[in-house]
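Before anything else, here is the set of structures, which you'll find just below.
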Structure 1
């Protein structure tokens, strides 16, 4: 009985449950244009077309991302049907596996309390929750690389062959998620560890070649599909080029080519781009991370990498070397760096574990500042961005604020574990506000999903849905079938005749073109569209929001 009472009163239990509820709520948020909805529609097309090894997108050859996300999405659709949560579920499970791997990795070198802190720091960061909401290839990449590094560390410490095979299987899966970075990142982690230990015997041991064989077996189905789809057909035009090798693209151009300049994708982001990304993606922990990285580098410098140095360096190698490598890419987006979040969490947890009470007090002062700024920003959502008088929303904020103030008054300068508890508790409320209120208010502005969901509710025939002058991948996914593209008003009239009327999704340009050619139509819906994955101040300000919106229409074209 006492044991049950202790378990029920354990704050970590309730914090974990709170974070899990927030993540589960994210499963049921609509997939966002552009990337997530595109990958969801490709998964749908893979299941419906039955082409599992040769990836198709809207009936054409697709060569951009590896297939693991599409395989997992298609298989989940096969089991559970077409839905938001079915698409996101495999990636969420992979992300949670990453949290578990972070915990298990830390147990190899650190106390259980620090391992628990690292897991909670990771799961409560803004970037981690966003990665589970807006599911792209990086969600699987985070989970698989973290599991791989954990297994590598376990193998090098305990010399069990099951860990050896597991490390390379997970590395192979990480490559199936997003390319060679899936093997390079574990290589950075292991390389940093063995080099700092001066463990030349393990570093150059021929067993690693056997591990590469395991990776090759994992990659074999994808490689066969790429070879059959592209290398055997050099006459195909892919991204405005012929003679494209799918294997070369996967193993070199898509990843290393972004550094050498061979890849055509460039957005001229500066090398320091990911630094300011981390300032919001790793909230509420980024300032502690700076201190943690500095402390770790200082410790290594002071040790001067002595012979027989027996400390943990996987986390620093996985974080810092990957961060520096990705910063050299000529094309960067914020979510590219999220793969390093588990190792940032380990570095912060290590800092807290090794800090003296006076240092903890100073670190808590930093966190009070960060949380006050973050809390003020969250309050702006129901007060200004999407104003509401809902008692539940404001009641939750007031209760949460009251809880924090009482806890601070009771113990303003806690130890490391209470510091983590307090910040994670605050983040449960912050992230809950995002997933339970902000996103449900935001996502209806994504017309590509809203239009098709409304059409489904009104039982409009999905085989008569088309688009003209405007498209979004969510149109296909939420329609449950690919929409036909209309290239001209003449084609629209012809299709309407063939199908006894059609429905056309279009914008003002397309509607004006129909008017100019005197094409008769009935306006079924009108929606105000915004690209919800690219938030802008003008949209967040209700006074200027209207100028950020684009009117779009679903028009019914009758048979004449």
Structure 2
């Protein structure tokens, strides 16, 4: 048996170039003939890769063949029968495997054709890896064939669990494309899509549009700001190479390393790699750009602007209440869905960030104020990031486990889209109920039961839309569900469409900005049917811009024919039949 243990190369925190989706000649659909595994490693070196993973279809035969070739050469070496050319080959294998980390893995085809990458430590034996494939229901007679289709296997959620339990790295392959769990192009998906992309055993999404400049690229969809997808996902890219070199006649047929990711690691090891994907620092991965400036996470966040999971502040000086505004955001994010606060730059992308010449005192002051002013204690992370040649402070706030969080002993804030507001009575009650419920129920990992293959198929078919399906409201904006007049003042019950929370006794003067707008519209003359553009039971009343975002006032008819008006809906809340009406993700 060849010695596969590789000395960990400790370099300190450095960006390492990674391609975790590479096919070898062991995949039946590999596009080039006569390619050796040594040539593949040499190509990886020429591409500047530090970590590669061999991920053939439903097999680890390619990785095993490479090890077998090395073992054969080492045996000849021990017997003193190694020829000069074979000696050079063995030395080259040793040099390359010492220089870069070569990880074993596979691209598993789950039930209904979804593709999942399982990547493992180089310490894992081939036999153990094949046992995992058998547990995933890859037939024994097909475990070395490298075919994309191997019959009925295991469903997606079970596959995530089995790979994770085997201490593998679980990545949804080309999630936004063919055979991807994001189910793009299906036109449906609902709860299945949520489960497949938010499961706690899934570590990352591999996407093909990480470098896209489009506003609706996959990474921005899974950034934690979408109502149905609150868990932010690590998004990376890989070549999915089925050939050694790029095909000049087909731009989508990439060669090894042609689409890589850079990952900030303390050393080149599987353990360090996995630690990144188990963590919540999303600035430690970026698309590799061979001929451009490195990807700027802060710039990308700034282009997106403030939302429910991120905010921006030019400084943290006490003058003008800027420090207090940051503390309010910390409390609001902790009470809502977590988030990131950037200090040292405004949201105006045309203005160069101010940044900090010496951020350390600012970070220490901010950390001290958070500890002093916010209760109960919350484990936030404060660090420094670079953007446009300046240093800015980043505050990463997790979703709190012990809400409600309070500023100055009595002030409870929540985050509503891009605004931080004082929580109202019913919202405080809701926070307390959530905390109580969480203390009495098992964790999601304990309660989540993956569906069997047939159940998953039936679930997806049901989500395609059956006659008589109850219309769902949009997932952002607000609805006025009831109004009552007391002493010539109208009191309204507002429903937040993102989380379903209802707040009673809201008046026009006590309402927040969006609520004020909704109440003003509601208190005007009654809505006339002629003002609405209908498509079936959904209608568009008006489209407008507020705080730089396009918003919609929408109307829906329920099964009883009653009209519901939804105010201030953003593109994030558009789904199902609403897409046909106004477009959207």
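A few remarks follow.
- Taking relative contact order in percent (Cα under 8 Å, 6 or more apart) as the criterion, the top structure among 1, 2 is 1, with the largest value.
- For 12.8 (mean count of other Cβ atoms within 10 Å over residues 157-164, calculated) the corresponding structure among 1, 2: 1
- Given -19000 for helix-only ellipticity at 222 nm (-39500 (n - 2.57) for each DSSP H run of 4 or more, over all residues; to 500), calculated: source structure among 1, 2: 1
- Structure (1, 2) behind the derived value 14.8 of mean count of other Cβ atoms within 10 Å over residues 349-356: 2
- Source structure (of 1, 2) for distance in nm of label points 7 Å out along Cα→Cβ at positions 429 and 485, computed value 5.0: 1
- Entry that produces 2.1 once distance in nm of label points 7 Å out along Cα→Cβ at positions 205 and 325 is calculated, selected from 1, 2: 1
Taken together, the values in this text are just the output of simple stated rules run on the coordinates, not laboratory data. Just so it is clear, the structure is predicted and the values come from calculations on it, not from any experiment. Cβ atoms are built from the backbone, for glycine too; each structure is taken alone.
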